[in-house]
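Some structures to go through are shown next.
Every number in this text was worked out from the coordinates using simple rules, so none of it is lab data. Keep in mind that this is a model prediction, so the values were computed, not measured. Cβ atoms are built from the backbone, for glycine too; each structure is taken alone.
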Structure 1
Amino acid sequence: MPVITLTSDYGLVDHRVASIKGKILSWSEEVKVVDITHNIMAYNLLQTAYIVRNAYKFFPEGSIHIISVDSFHHKHRKNIIIKIDGHYFICADNGIISLMFFDIKPESIYEITLNNRFDDQVSFPSTDIFVPAAMHIYKGGLPEVIGRQIQTMKDISFPKAIYNESEKMIIGEVMYIDNFGNVVSNISRKFFDKYAALQESFTVRFRNIILTRIFEQYTDVVTDWEREPEFHGKSSVIFNDADLLEITIYKGSVLNGASTLFGMNAGEKIYIEFT
């Protein structure tokens with residue numbers, strides 16, 4: 001049977017996450033429900049896209065992913081089911097899917113219509129719309145039974161890294177700050193390799209920091225393990241497990257990581273200059 005995952009910006013203090021799980025279990029006590037995260041910053045679609053994109057692929061094909069971020073009910077906004085890369089995603093039509101899958105075309109998109117005639121009675125889409133839709137799919141139902149196939153959904157995008165030919169420079173920007181305070185950029189390994197192969201050397205520049213090497217692992221910065229404590233707080237750049245350029249502080253945290261020490265936030269520029 002498929003897995004149902006939950007992602008939200010509800011946090012864990014209020015009743016909302018428990019309500020969603022309770023609603024699922026009221027349909028079937030055998031459902032395997034997995035939390036991806038409920039600590040998304042309120043309405044932060046970019047953070048959601050980064051986390052879910054890097055998590056969903058580890059779940060079995062056919063899994064159903066409920067995304068309750070920026071999902072409060074609005075009668076003029078659709079709620080949708082998308083099948084993409086062999087998985088189902090259920091969410092508000094707020095642009096989250098276009099951020100997650102800027103490079104993968106959906107197999108199908110459906111506007112959920114099962115609650116349209118009771119629109120005034122919908123108070124909490126996660127329990128009133130998302131869970132019934134998820135359970136319909138879970139039990140083998142077809143999306144077209146509870147939805148109307150559509151061709152398009154809301155499309156938003158995060159700026160892509162660019163290459164400035166005259167300056168011989170990649171210009172990217174911060175797209176995500178993780179729990180260790182690491183600063184993740186929109187510069188992919190593939191994009192970097194495309195231009196690095198034509199150059200002799202490079203420097204990575206952000207704020208007033210200049211680094212001349214990209215490591216493969218967080219621990220590669222440690223050159224002598226007998227002196228490992230001396231490397232605490234040392235800055236470096238790596239390609240992370242999502243193959244994106246990341247600025248990191250060795251054994252940093254959200255309190256003393258790269259984002260804090262360098263004062264960097266989403267949208268800030270990162271440059272790779274070639275010589």
Structure 2
Amino acid sequence: MENSEDVFNDDYEHPENVEYILESVLMPSDGSSEFNLLAEDYNSILLNQCRCNETTCENIETCTHGGQYEFKPQQKELTLKKLENTARPIIECNDLCGCSKNSCLNRLVQYGPRRNLEIFHSTRYRSHGLRTKVHIPSGAFICEYAGELLTVTEAKKRLENNHTLGLMNYVLVLNEYSNEKKQQVTIVDPSRRGNIGRYLNHSCNPNCYIGAVRIDCPIPKLGIFAARDIEAQEELCFHYGGEDQSKNINEGKACLCAAANCTGFMPNTSIE
């Protein structure tokens with residue numbers, strides 16, 4: 001099983017002057033109560049460990065955390081079971097769980113990005129992009145979208161600054177809902193500090209998508225998964241509109257994805 005070692009594997013690096021980080025980190029403190037609440041969540045630990053032992057953990061259906069991943073023998077790796085179930089929470093086993101790390105079928109994102117990814121110059125997008133050197137099966141984990149975790153106030157400031165100065169916008173807002181009611185907002189900006197996830201471009205017909213994955217912290221990791229089988233040398237893209245792909249501006253930066261269903265414009269990053 002790929003990434004089955006008890007280590008975090010990420011030996012990629014940036015081709016430009018950006019601080020490379022392995023996982024999302026807190027933004028610098030601004031002394032606000034909003035930041036203090038974000039820091040409190042960031043430093044908290046989820047205590048709801050699974051009830052498995054070294055034997056039962058191999059049956060993912062009985063794990064109180066599991067149910068979202070399945071092991072594909074042919075590819076020898078874990079993948080998400082069904083794309084339509086991504087609204088369900090993805091909770092991986094962690095160090096508090098009694099299951100064996102060597103046989104647990106509910107540990108994936110915590111081991112870091114997959115191998116054989118390559119940062120390259122994308123002629124379609126006229127910028128850096130990310131592609132795979134080998135075939136990736138549908139549902140497979142690619143990498144985390146890692147960067148600075150922002151408060152809503154700081155995110156709005158950065159979005160306004162990006163617009164004013166004409167800078168590239170990397171701010172990603174992930175809204176999580178329960179019974180159509182918004183429960184949590186996670187905002188990540190890899191413009192200053194980030195990993196290879198920042199190089200995925202936008203597509204109106206993406207081959208990847210974002211999913212919230214929790215391991216041992218209330219703040220989820222933003223996991224990037226394959227939305228379908230992806231062939232070697234294919235560029236990796238996801239929809240910047242997140243869970244609401246209808247959010248697009250009528251005037252703004254042109255979309256270069258060239259998909260048959262392209263809206264013509266980049267999605268609007270909005271924070272409510």
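If distance in nm of label points 7 Å out along Cα→Cβ at positions 18 and 186 comes out at 1.8 when worked out from the coordinates, which of 1, 2 was used? List each step's numbers first, then the result.
On the way: 1: 4.0; 2: 1.8.
Label of the originating structure: 2.
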Fill in the blank from the handout: Working back from 1.04 (Rg/Rh (Cα atoms, Kirkwood Rh), computed), options 1, 2, answer is structure 1
Practice task
Please state which of the structures 1, 2 yields -5000 when helix-only ellipticity at 222 nm (-39500 (n - 2.57) for each DSSP H run of 4 or more, over all residues; to 500) is computed from it.
Solution key: 1
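Ranked by relative contact order in percent (Cα under 8 Å, 6 or more apart), which of 1, 2 sits at the highest value?
2
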